[in-house]
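Following are the structures in question.
All of the numbers you see were taken from the coordinates with simple rules; none came from a lab. For clarity, every value in this text was computed on a predicted model and none was experimentally measured. Cβ atoms are built from the backbone, for glycine too; each structure is taken alone.
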Structure 1
Amino acid sequence: MRKTSLYPYHNKLGAKIVDFAGYQMPISYSGGINSECNSVRTNVGIFDVSHMGQILIQGNNSFDLVQRLTTNDVSKINIGQCQYTAMCNKDGGIIDDLILYRLESGFLLVVNASNIEKDYNWILGNSMGNVDISNLSNEISLIALQGPNSREIISQFNDFKNIASNLEFYHFAKFSNSDKMSIISRTGYTGELGYEIYASHNYIKNLWQELTDNYKVKPIGLAARDILRLEMCYRLYGNDMDEGINPYECDLGWIVHKEGSFIGSDSIKGLTNKKLVALSMNDKGIPRKGYKIYNQEEEIGYITSGTFSPTLNKGIALGYINTKNIEYKNIFIKVRDKLLSVDIIKGAFIKGNSIFE
């Protein structure tokens, strides 16, 4: 198992370490998961997300290659902007979901940790024209500062004080003229105001220590991160989508460039009866991955992600259902042979948070 550059700091802080996507990562710290979730929703928290992958595509044909590889329309973003998108296989299944950064020299693809090698090989295998493709994942560390007070905190640092206050949502900026990747982006996986910072291992280690020691920013583990993303209905690759699921089925049709021709585009135009929905518990119980979903007493689907939300004080979940001939008012999940009532909701479970402030 690999370790991020921040692994010693997690040990020092008393984190519970688990194996995740080939890395030893902190699942929680001594203060507890509920405290970590509350800190991000009401104040600020810091995440080690250095396990994520970074793939750089440069060269004269970089635009054409990225437009062919990804589902969203790359022409809609300018230099300094990010875009949520996906790569699909020839059958329209999702190889990975990712954040695309448009640089002056090309594009940076930030991919899921478990898919780094697969994505890199897929990109190489579909390369075209004059492009240079580099896997920077081992060279970069990445932290996410998230929460309503994140702007106030990060603006205290000389490198960011003239950037953070003007950085718009899904925009990024360089904060150093060094040859190393050094960017701050207004992105995150929590639904709160926040920033993600990419830099050398030493830079990130020093920044982490400064934030946790001198600014008393609470470190946040994988367990709270999973709850926070699920409260916003953000999907998790490997749970809510994979190579057998197309973007429309997991309710990501909005990232599909309908006029464009990308790998898999001809295969995902047809809608199916399979649909990802958000489920809010009415009865007491915690929905878990793999639990069955019922309409009356007929099985219609299964849960892909589920948890107890400390913010809402109830169970929440994402899951796939067969939408053909179902009655949306009588939906249940089965927990230990007992049917528990749930509602299908639209949009995120939590609304009115700080993400666009």
Structure 2
Amino acid sequence: MADGMADGMKDLGALDNLASGDQPLDLLVVGAGPTAIAIGAEARRVGLSTLLVDRGPLCASIVAFPVDMLFFTTRDKLEIAGVPFGIPEAKPSRQQALAYYHGVVRHHQVPLALYEEVESVSRTAGLFALETVTTDGAQRRRRRLARAVALATGYFDHPRRLGVAGEALAWVHARYREPWSHFGQRVAIIGGGNSAAETALALWRAGARVTIVHRGAQIKPSVKYWLRPDLENRLKEGVIDARFNTEIRAFVEATGSTPRGLRLESPSGPEALEVDAAYVLIGYRPDTDFERRCGIEVDPQTLVPAFDPETCETNVTGLYVAGTLQAGRRTDLIFIENARDHGARIVRHRLRTAAT
């Protein structure tokens, strides 16, 4: 198995050779998640030269998901690029999804430039110039040219922050991976949505003493229907604690006689909560700064970029946005299953544009 995995990684790395020349690409895609892969595969299918550029690994957001995560969406709705998702289970695991999307890349021979960050995008005389730098420690710089660019960067790289003192402490986490290191520990979960609910239950079942801290009056109504009763019953039993209508004022490190913990503001006044670790799970946001640097107009309230829903083209000719970027703040509106056709829309528009 180890040899097979090594061969697979060589194959993925070699795909960049397909777009290693100096000629402008027909369509360069910033991002390498499922939506980006779907765009690249569609471009390959119709004969457009393409390349996926990402500052991390292939499907970085799924790589960073909780280790034991199962998708809520069924396998058929996660299929992209005409490649069947051939597993017996109705809802795939994180590992199965990663294997599937890697397989799609191999099947369509989608060229990749991984661990390469796009620092700027400019357009002159009908061509886009992208200045990039590798993120593997070597800091190699490169200038890539393209006739069109699609941004499919998602939002998972940018967790929302509370903006309070102590949030950068090592024991305050913005992402949850697995529960086992917290056995016997006091752990605070900040948030009231799906991620907070799933994490609280997983940690409790692994032996942690969990307290949910949420500014709302109750767990959010949007929590998945099979999670909500499970969590509510644990709260009623008292095996998971909760502080509702409560705001975080600061995270405080242990000093002298002062224990590590949270400083809270609840309806009954200020409160201190002693913890060993905390998870701030309050959602994610798109990288609107990058969008604006590319020249895209972004609504300051909704963070929705200016784009044509039929073609995904933005106010910048030849520059497209795909996937969850289109939803702005409402990251709960667009998922893999309802962004799978963005690649087809973009490529159709590129073909029409080239024909005129």
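A value of 29, 16, 15 was derived for semi-axes √(5λ) of the Cα gyration tensor in Å, for residues 68-219 alone; which structure in 1, 2 was it taken from? Write down the numbers at each step before the final one.
Values: 1: 29, 16, 15; 2: 36, 25, 15.
Only structure 1 yields this read-out.
Out of 1, 2, which has the highest value for FRET efficiency 1/(1 + (r/R0)^6) of positions 148 and 180 (r between Cβ atoms, R0 = 30 Å, to 0.05)? Walk me through the numbers on the way to the answer.
Working: 1: 0.50; 2: 0.05.
If we compare FRET efficiency 1/(1 + (r/R0)^6) of positions 148 and 180 (r between Cβ atoms, R0 = 30 Å, to 0.05) over 1, 2, the biggest value is for 1.
One of 1, 2 was used to compute Cα Rg over 2.2 N^0.38 Å, and the result was 1.00. Which label is that? Numbers along the way, then the final one.
Numbers: 1: 1.00; 2: 1.08.
Label of the source structure: 1.
Quick check on the output: -4500 is helix-only ellipticity at 222 nm (-39500 (n - 2.57) for each DSSP H run of 4 or more, over all residues; to 500), derived from one of 1, 2. Which one produced it? Write out the running numbers ahead of the final one.
Working: 1: -4500; 2: -7500.
Structure of origin is 1.
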